[in-house]
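Structures for review follow.
Read-outs throughout are calculated quantities, based only on the coordinates presented, and are distinct from any laboratory measurement. Since we're looking at a predicted model, the values are computed, not measured. Cβ atoms are built from the backbone, for glycine too; each structure is taken alone.
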Structure P
Amino acid sequence: MNFVKELGEAIGKAATILQPDVVRALKATRDREAGPARVQLEAILENVRIAREGKVPICQDTGTISFFVKLGTRFPHLADLLQSLPEAARAATKAVPLRPNTVHPFTGKNPGDNTGRSIPAVTWEMVEGDGAEIHVLPKGGGSENCSTLKMLSPGVGLKGVKEAVVEHVVNCGGLPCPPTIIGVGVGGGADLSLKLGKMALLRPLGQRHPEPEVAALEAELEELINASGVGPMGLGGKTTVLAVHAEYAHRHPASLPLGIVVQCWAHRRATVRIRVDGTLEVA
């Protein structure tokens, strides 16, 4: 069974059509801004419209493609899915087209199809069931360059986590094309905290973490960062972030890893659901 066509379409959809929750957040932000901030947001929303109607990429940097797969333990098409993921990246690169964004870190050679060693990156999560849910996240280099890992002293506690996130995002200024979406991963280990931060970006904007303590952290971080005045594209304004999403894992007592993953306003993503019979739904 071949899933290349539908997965390729999902990559193309992510690259050209911004999800409704992001568009709503951008419009709400525009309506409360004035001056240069409002001008920037109006230009962003016009860009979103042109991309959607013209079926062209929202940004010239079409990102590095990542897949986050929730795989049912009884899913019968794993081998087909595994083969289809890189092929879908190649297909979308030609069909949309996408800018080839993968280069060898030592030689600089570009294969020209958005694939390479360990790319597209795939994160697998086993869950109960017989289906599969694949989240597509093409992430641009500018925002990725502002992502960071901080290994904090456990003694700084939650206060130290908040201070580190706010300081880092504010210091990024206009580099990641704000208003941004921030994924915060707390705990686990160095690699896991960054992975949690990136996975937090998959949650729709406006949907808080189900645990009250984490939801409260998200809300407070949004308020603190937006009070900085960095504003859209770093030109000043009321909105520096559209949302902050947080996830966590238990940690070693001697370690407090903090992964801060920055996503630009062009928060591109799509979802493919595969049923046990092989039929698909792209959202």
Structure Q
Amino acid sequence: MKIARLLHDNYETYGFVKGDRVATKDEITYLTGVPIPQNIKDFLFDGWYDEIKNKINNLSYRENISKYKLLSPIPNPNKIICLAFNYRDHAEEQQLQAPEDPVMVIKPRTALNSTESDIVCPDFVSQLDYEVELAVIIGKNCKNISVEDATSAVFGYMIFNDVSARDIQFKDKQFTRGKGFDSFAPCGPWITTADEIQDAQNLKLTTKINGELRQNSSTSKMFIKIPEIVSKISKVMTLEKGDIIATGTPAGVMLNNPNAVFLKDGDKIEMEIEGLGILNNRIKFVRSD
């Protein structure tokens, strides 16, 4: 199932997506008879989704999704964890070796952004870059979970753009500020539940900038695979319901590229991951004073 967070006339809701149609929370409640909660995190992670799964076939998907603005699917995750150099080809293009353990960066939740929204960048950034990533949504609290059990903690997946100010990243010699700007974590366009994805380790993922193909790879090229990622992170910190783990980006970013063409004002970014939809954003540079 594809589950989207929706906005219309300043009213926030959520619903199931099928093609270009959507069954909203109100329709789901009316046709299933289940009084599902208003908060999407309560619905997703507190048993309500499981309660109505066997009644989903009764839905009629009455409305066109174009009526709504799609919001970032998870509104307030406790953690946004991003992995660095987790694709061997990306590590190699940076003249590095893919690490045996997750190299983690924490993004603030104020960086969250949605599809069809601007990525707003202050004009003191000179090297703005993109990173298409498969994001894992954690569905249950877990600590020290085994690799064998880790997939049971995955609720679903979405597209994630780990936007990065490379000049600041190099200046600081660490990633937090360069990746932590407001709007630097576009994601969505919705959550696709894990049961709908046959093999999350074999999904095509691409990035186009103004129609030009820049990244073209597969999640099969991840160095540390998803179950091991979840397990290893849980040995460091408790993973909580609604946490987002962005699993790394493949080759094709502008970082250390001798022919780098960094993002500029007005650029259009289109990211697609097989089975998960398309994430569209535009770059907007603004004065910083």
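A few notes on this one:
- Structure with the greatest value (metric mean count of other Cβ atoms within 10 Å over residues 243-250, set P, Q): Q
- Taking distance in nm of label points 7 Å out along Cα→Cβ at positions 43 and 219 as the measure, the highest value among P, Q is held by P.
- Entry that produces -12500 once helix-only ellipticity at 222 nm (-39500 (n - 2.57) for each DSSP H run of 4 or more, over all residues; to 500) is calculated, selected from P, Q: P
- When distance in nm of label points 7 Å out along Cα→Cβ at positions 35 and 163 is calculated for each of P, Q, the greatest value falls to Q.
- Which of P, Q leads on mean count of other Cβ atoms within 10 Å over residues 75-82, largest value: Q
- Comparing distance in nm of label points 7 Å out along Cα→Cβ at positions 3 and 139 across structures P, Q, the highest value is found for P.
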